[in-house]
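What follows draws every value from the coordinates through simple rules; no lab data is involved. This structure is a prediction, so every number in the text was calculated from the model and none was measured. Cβ atoms are built from the backbone, for glycine too; each structure is taken alone.
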Structure P
Amino acid sequence: MKERANILLIYTGGTIGMVKDYETGALSAFDFTELQKNIPELFQLDCDITTVSFKNPIDSSNMNPTYWADIVGIIGENYADFDGFVVLHGSDTMSFTASALSFMLENLAKPVILTGSQLPIGDLRTDAKENLITAIQIASLTENGQPVIREVGLYFEYKLYRGNRTTKINAEHFQAFRSLNYPTLIESGVNLKINYPYLLSTKGEKGLHVRTEMDSRVGILKLFPGMAREFVEAVLNAKDLKVLILETYGAGNAFTDEWFIKILEDSILNGLHIVNVTQCVGGAVVMGQYQTSERLRQIQLINGKDLTTEAAVAKAMYLLGMQLPSSQFRAFFERPLRGEMQQN
């Protein structure tokens, strides 16, 4: 007889954990100890669910590396006792958290599925129940006694994505997330359609290692026409800045004013790591494809390839936290560690 999966549900905060008082219209936190009582559909799932909640649930706008460490700490402490983990999280920074968790959970060999909702769980038209039920079902999936998903995923509106490939693209529609540079892992319809060729195949033979040292000395600079020299200098000269994520145009292009190139080059020579990612939601950086990116290639900007900005930030914090020698940072950044970027 097949054993029932044990799933740990971790509530950090966010819209999905709210219920509405229909007399006052006010939202209040949902009691997750009463989860199955309030959502009886969960009894139909072939798994046992245990819940744990942040002592003080937060709006995801307040998410930061300290809370990321709390989440991976909970997963690490309970890793041996559960078959899968579902993290309930506000949607605004969910892609940042999914990306961060993918790096912080080294040698992960079990599913960690993030989900949330656009409407509170008690709302009549809520998307919370479907997202929650299917996320738990996906976290319970096994074949030949092994979990189907062995990575950090993000489930929203009938699709499971690789977490570090996602970005939030809509604040109003139920389909809030997209993964334009990588296919969906699972599509939910009448049945769950698993896209096996795209799953991350981690054997986990080395055992889970939880890494909580994330160095937040990272910044983002998005290019725009008419950007002032004084502004660029102020950003690049920010105290203790170690990594700058430079959001360029198209396939990694930038304006070629000599002052701009020189400021970038001088900063790199002084030890700042500058990563070139495209500000487009899809596509990749190909430095040298156009003349407007050839100079960036010549001065040795790090190639972010098809990374999302969210994944680039999380990866930079993770690699800085590892305290790599500066000479090795580029090599580690430009190669995929958790399926977050293309191979070549």
Structure Q
Amino acid sequence: MARFEWKRAVIKVGSSLIAPNNQCSTLYLAAIAHFINESHKQGKEVILVSSGSVAAGRSKIAYKHRPSIAEKQAMAAIGQMHMMANWTSLFECDCAQILLTADDLHNRTRYVNIKNTLRELLKNNALPIVNENDTVATAELKVGDNDNLAAYTALVAQADTLIICSDIDGLYDADPRNNPQATLIKEVLEITPEIHQLAGGAGSSVGTGGMRTKIQAAEKCVKSGIQTLIVNGREASVFEALAKGELTGTLFVPHQSRQRARDMWLKHSLLTKGSIIVDEGAKRALTDKGASLLPSGIVAVVGNFVAGEAVNIECNQAVIAKGLVLYNAADLANIKGLKSSLIEATLGFSVGEAAVHRDDLVLM
């Protein structure tokens, strides 16, 4: 099997690892945190998706038989604080809390805001820790499980890797808890109906994401060029191996590179809502240097688009690139030709120095 290589990873850690016996513990987290700290030293970027707020707060709220929605949300409110304190004690960098609902991920403006926030946190060497906002989310607003939330996070963060920590070694051809002859599947080249049928139910008393949701998450990611790995989060040796570039667990292989998948999506799937006309200097910066498009290089704005929509970037009546714009048409018209340092003074706010970030841009 090939060497395990990555630059930006989302690591999902479930309730059974965060809060065994409904109490926050570092029993299984220390090895994961050490792996993340060492990865940071190598210049790699990590985003954590952490379950466990309800489990961590369960013992703090009185309830009878099964807790009500309000009681669970109260548990989450208390447990989230314990969970974050638990994680923060293990890292050598600043930690940042990000609480999301499905509505945040499906709303274009909020999606763009999430992406920009993650980008800035990583740029400033902080560790984003993402969880579903269980304190306010109702059934229709919930992603429902943190395996799929981790997949969505990997997509919005433009990660190249998703690592899902489980309480077993990976995907087996049978349930290893019941069948001692079960064999670990080390590599999955295509997620077929047969692969889906191998998934069982939830394997934990406190988690909601069994192997079924892990395969769903892997499927979302590999379609977008993101390699996905399911590993045993209870084994410190797993993270020692990963730190050496040695694969362990089950690897779901993407069909194409993340960059190619994203380029194809930008080029062929998104309808453009307008155009940005740039000068020769901006054209050279985009095409020769792989730079972001700055307001200083913009000479005209065409159309009535909003932040997050796709636009053509043109020079001398030729489309040279396509990308997702960070400002709406009216705001761009006000800052065209200006230095990035003048954006906030002109508009009263700033979401970044670029009009279109290089990560959200493809050359035509």
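When Kirkwood radius over Cα pairs in Å, for residues 177-312 alone is calculated for each of the structures P, Q, which structure yields the highest value?
Details: P: 17.1; Q: 19.0.
Evaluating Kirkwood radius over Cα pairs in Å, for residues 177-312 alone on every structure, the highest lands on Q.
P, Q: which one has FRET efficiency 1/(1 + (r/R0)^6) of positions 73 and 321 (r between Cβ atoms, R0 = 30 Å, to 0.05), as calculated, at 0.10? Write out the running numbers ahead of the final one.
Numbers: P: 1.00; Q: 0.10.
For FRET efficiency 1/(1 + (r/R0)^6) of positions 73 and 321 (r between Cβ atoms, R0 = 30 Å, to 0.05), the value 0.10 is produced by structure Q.
Figure out for me which of the structures P, Q the number -10000 belongs to, where helix-only ellipticity at 222 nm (-39500 (n - 2.57) for each DSSP H run of 4 or more, over all residues; to 500) was derived from the coordinates.
Working: P: -8000; Q: -10000.
Checking each candidate, the match is Q.
Of the structures P, Q, report the one carrying the highest value of FRET efficiency 1/(1 + (r/R0)^6) of positions 121 and 233 (r between Cβ atoms, R0 = 35 Å, to 0.05). Can you show the working numbers first?
Numbers: P: 0.15; Q: 0.90.
Comparing P, Q by FRET efficiency 1/(1 + (r/R0)^6) of positions 121 and 233 (r between Cβ atoms, R0 = 35 Å, to 0.05), the maximum is at Q.
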